[in-house]
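J.: Structures given as structure tokens follow.
Nothing in this text is a laboratory measurement; each read-out follows from the coordinates by a stated rule. Computed from a predicted structure; not experimentally measured. Cβ atoms are built from the backbone, for glycine too; each structure is taken alone.
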Structure I
Amino acid sequence: MKKTDKSELLYGRLPLLEALKAGRRKFLRVYLRESRVLDPENLALWEALQSQQIPVVRVSSDWFKQRFKDQTHQGWAADLSPYPYVEDFFKHLSEEGSSTLLALDQIQDPQNLGSLMRVAEATGVRGVILPKRHSCLVQPSVSKASAGAVEHLPVTLVPNLVEALKKLQKLNYWLVGTEASASTSVLDFEWPTRTVLVMGSEGEGLRRLTKETCDFLVHLPMKGQVTSLNVSTAASACLYLLARYQQRT
């Protein structure tokens with residue numbers, strides 16, 4: 001994991017609780033709104049903090065408003081080490097066995113990235129690959145949107161997504177990209193045992209070189225009046241279809 005002396009302000013009950021469970025971040029202190037009642041939902045986090053002897057500071061509602069404005073913080077925040085990206089990601093991938101990875105080609109919106117991370121963790125994705133440039137990175141708003149799921153996911157940043165995908169091909173992964181004009185439907189596709197699902201950005205989709213690097217391109221059939229799906233919704237459909245297919249084979 002990447003080490004750093006810097007810190008960031010994570011907010012929301014579930015992100016804090018999942019970060020504690022994951023144990024990958026160092027908590028410096030936690031801020032709890034003065035009026036926050038320790039009901040059963042909040043008691044679990046409180047007890048986890050106490051068991052790890054993490055200092056908790058009671059602060060006013062104004063303190064939260066100044067820092068988070070309209071963001072849903074639920075009366076919880078924490079000063080902790082930044083998100084720990086995996087630097088030696090490829091070294092931990094074997095060349096055999098069933099495995100699913102998710103590669104994201106310049107996703108820009110934190111809500112979309114958080115939703116993608118949440119479904120990736122829920123469907124057993126082993127890791128997520130993000131380009132360092134022109135992409136939303138894992139920040140507190142992403143952790144909040146993922147309900148803390150990203151805290152459990154191995155995520156790596158790569159300088160060149162296409163080169164990273166080629167490395168994965170050498171590790172016996174098959175690259176499956178989504179493209180509206182693709183001739184093969186995800187409903188008919190025979191998913192490889194070792195798959196990297198490659199999703200494009202919200203507006204542009206997959207970039208040309210990314211698309212050309214993919215081994216397969218598939219589309220999600222649209223039977224209604226709308227012609228496309230939100231990227232996180234499309235990824236959810238693909239990942240669950242993939243999980244179902246692999247379970248049956």
Structure II
Amino acid sequence: MRKQIVAGNWKMNTTPEQGIELVKEIMKNIGHACTSVNYIVCPPYTHLSEVAKITCGTAIQVGAQNCAEEAKGAYTGEVSAEMIASLGVHYVILGHSERRQYYGETSATLNKRMRQAYANGLVPIYCVGETLEERESGKLWDVVKAQIEEVIFELTADEFRHAIIAYEPVWAIGTGKVASADQAQEMHAFIRKTLAVKFKDAATQTPILYGGSVKPDNAKEIFAKEDVDGGLIGGASLKAEDFMGIGKGFN
């Protein structure tokens with residue numbers, strides 16, 4: 001059985017104090033959540049250390065929102081995978097559409113980040129997804145396939161077994177628009193089929209998360225689909241009640 005995952009991407013939100021209060025509130029409610037769900041929170045770099053300390057030994061795990069391409073050196077403003085892992089962090093989001101769109105990340109740079117993540121024992125949550133223009137022009141399948149082939153297919157079979165994929169239709173991120181449950185399932189099934197070209201049976205065990213305006217009131221319908229194994233949550237992860245409510249979508 002594949003892991004059921006609800007991961008919260010806090011993006012550039014919360015001060016350290018606010019982030020600590022948020023994770024404490026999530027921890028208060030974890031006992032009322034579905035016990036089969038794996039919860040991950042991904043705060044900004046500034047509070048990774050404290051959040052990792054607070055959640056250590058609990059059912060909540062911690063991820064970073066990115067990592068540097070290089071191991072160390074004169075790269076002002078960057079944070080290495082080694083630094084992140086040293087804090088007790090286990091996951092890292094790579095390839096988020098906002099990083100691709102605003103900061104020019106490409107498959108070439110993401111391959112370097114992926115190498116750093118694995119070298120330091122971090123599990124990547126690798127994001128793929130198409131823009132509205134790409135969907136409407138019928139290019140969505142080619143776009144997502146290329147994002148997988150150019151990065152995920154560079155992994156070894158052993159590395160792939162530890163990867164998580166997140167499908168994020170760019171047109172549904174922060175817009176209030178949501179892919180229908182059927183649209184999500186259609187793309188998730190396509191992703192799994194594409195992964196199986198290289199990784200065969202292992203692809204059936206890979207968690208594929210849906211990201212794009214998931215909320216407590218639509219999570220159950222989306223998560224009920226065969227190839228949807230959870231969500232990468234943006235805005236709704238900033239409210240403990242909503243975040244935990246999304247996890248109840250597996251019930």
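J.: Compare volume of the Cα convex hull per residue in Å³, for residues 127-182 alone across structures I, II and report the one with the greatest value. Display every interim value, and only then the final one.
T.: Numbers: I: 120; II: 95.
Largest calculated value belongs to I.
J.: Can you rank I, II by Kirkwood radius over Cα pairs in Å and just name the one with the largest value?
T.: Details: I: 19.3; II: 18.0.
Largest one: structure I.
J.: For structures I, II, which has the highest computed value of FRET efficiency 1/(1 + (r/R0)^6) of positions 63 and 95 (r between Cβ atoms, R0 = 35 Å, to 0.05)? Don't jump to the answer; show the numbers that get you there.
T.: Working: I: 0.10; II: 1.00.
Answer by largest value of FRET efficiency 1/(1 + (r/R0)^6) of positions 63 and 95 (r between Cβ atoms, R0 = 35 Å, to 0.05): II.
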